[in-house]
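Just so you know, all these numbers are worked out from the coordinates, no wet-lab data involved. Please read these numbers as outputs of a predicted model, since none were measured by experiment. Cβ atoms are built from the backbone, for glycine too; each structure is taken alone.
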Structure P
Amino acid sequence: MNLTTRFLTEADQRTICAWRYDGDYAIYNLPPYEEMKRRETGFFRPGKERNYRAFLEGDTLIGFVNLSEEASGVFIGIGVNPTLCGQHYGRRILEEAYRISKSLYPEKPLYLEVRTWNTRAVTCYERVGFRIDGGAFTKTTGIGEGTFYRMVRE
């Protein structure tokens, strides 16, 4: 079945905030919906709502992306429903997000940042044409300090 996409709805936002990842991946669990909304973080940042797109298979929310245009590229963040991880949905979402990015920003490469320990994600990204750009670097995010790779797809 094909994936469809739309801008995030309030129901999508509530669903995504309730997703719970296990083990090391638990660092990707989002705060509760009301807290994110109050703090204006993530998909609640004023003026950034249209950067976020939901991906569905039928009526099931499979995942979402954040496509943020920057001066020299387009940053992409991705989240996949934790019950569906490892089933190649990440690849399908990234392929479609790449097409969307190229239609909106044809001259700009797509890039992301991924924690170096997240080999499952790195492998997924490589399979859809991203490559590691430079060495690992340390960065502090809203969920703490980590070591990351920058990955690019032209």
Structure Q
Amino acid sequence: MNKMTFFLVVLILTVSSVSFAREVPYTQEDRDRLIRVEVKVEEGLKAVNQRIDGLDKRIDGLDKRIDSLDKRIDGLQSIMIGGFGIIATGMIAIVGFVLWDRRTALAPAIRKSKELEEDLASEIRKRKELEERELMLEKAIKDYAHQEPKLAEILRAARLL
């Protein structure tokens, strides 16, 4: 059986190779058709290339617009940073001015307050001295009134004795 199958396989292969070996005729019509197909393919490729070129131009235009937007955004960022810098500088200047103004405005008031305190202290000392002197004079007058009856009468009339 092995030999038989081998023989059949060889026979089938030889018969099939003879049937495949036949020549295919290539006619003028086939040639013309192939040329038309080539022309259509070339035209299609040209159309596709034109569309790709058009898309490239649109993409270039979009790139330019994106670049201009980037520049505008960078400009706005610079303006915002500058604005924040100006605002921060202004705030620092205002705080500095307020501190300087308070110090200069309060310095005369503090100086005047110290002067008034010193004047008040000296006035209090003077009053105490005067009160002590007054008490001493009153005592001296009362002592003298004990020796002088006329003076004692005057002091009693004034309700000082």
Structure R
Amino acid sequence: MNCYYDTGLLLKLYTDEPASGAVQAFAAKNARPIPFLALHKSECASALHLKAFRGECSIAQANRALADIQDDLRTGVLRSYLPDWESVWRQCSDLAQSYTHLIGCRTLDTLHVACALELGFRHIVTSDARQSALAERTGMVVHFPR
């Protein structure tokens, strides 16, 4: 099955965090290229350098993880997608208007779900409760490897 990965779960493929092993096993079992957007690239860079700022890793480790991501883009483990961003933002706004008052989803929750839907993905890999609830309400299948 083709799955869209939330950045938090995608990062578990490149860092040693709780559930990293489960996400790595899920990705290996699924054996499909993982979608990678400019959104993921920006969030990964920010999150990894924030880990360095917090002392959770060195800057060298953060940069190594970013280099590993680039390697995986070159080798096809990750596949770059370019959605129609105007359509994504319109859908993001529509999702927020329809569901935020019901489930408390945030902009990044609606943005990731909108990206997945815009690209035609019906499966999402996430551990975020609000994002999961939103995805389910749109008819997506949610996976949280444990």
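Tabulated data
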read-out: Highest-scoring label, criterion being mean count of other Cβ atoms within 10 Å over residues 3-10, among P, Q, R; value: R
read-out: Structure (P, Q, R) behind the derived value 139, 28, 10 of semi-axes √(5λ) of the Cα gyration tensor in Å; value: Q
read-out: Which entry (P, Q, R) yields the derived value 19.6 for mean count of other Cβ atoms within 10 Å over residues 75-82; value: P
read-out: Parent structure of the calculated result -34500, given that helix-only ellipticity at 222 nm (-39500 (n - 2.57) for each DSSP H run of 4 or more, over all residues; to 500) is the read-out and P, Q, R the choices; value: Q
read-out: Rg/Rh (Cα atoms, Kirkwood Rh), for residues 35-122 alone - structure with the largest value, from P, Q, R; value: Q
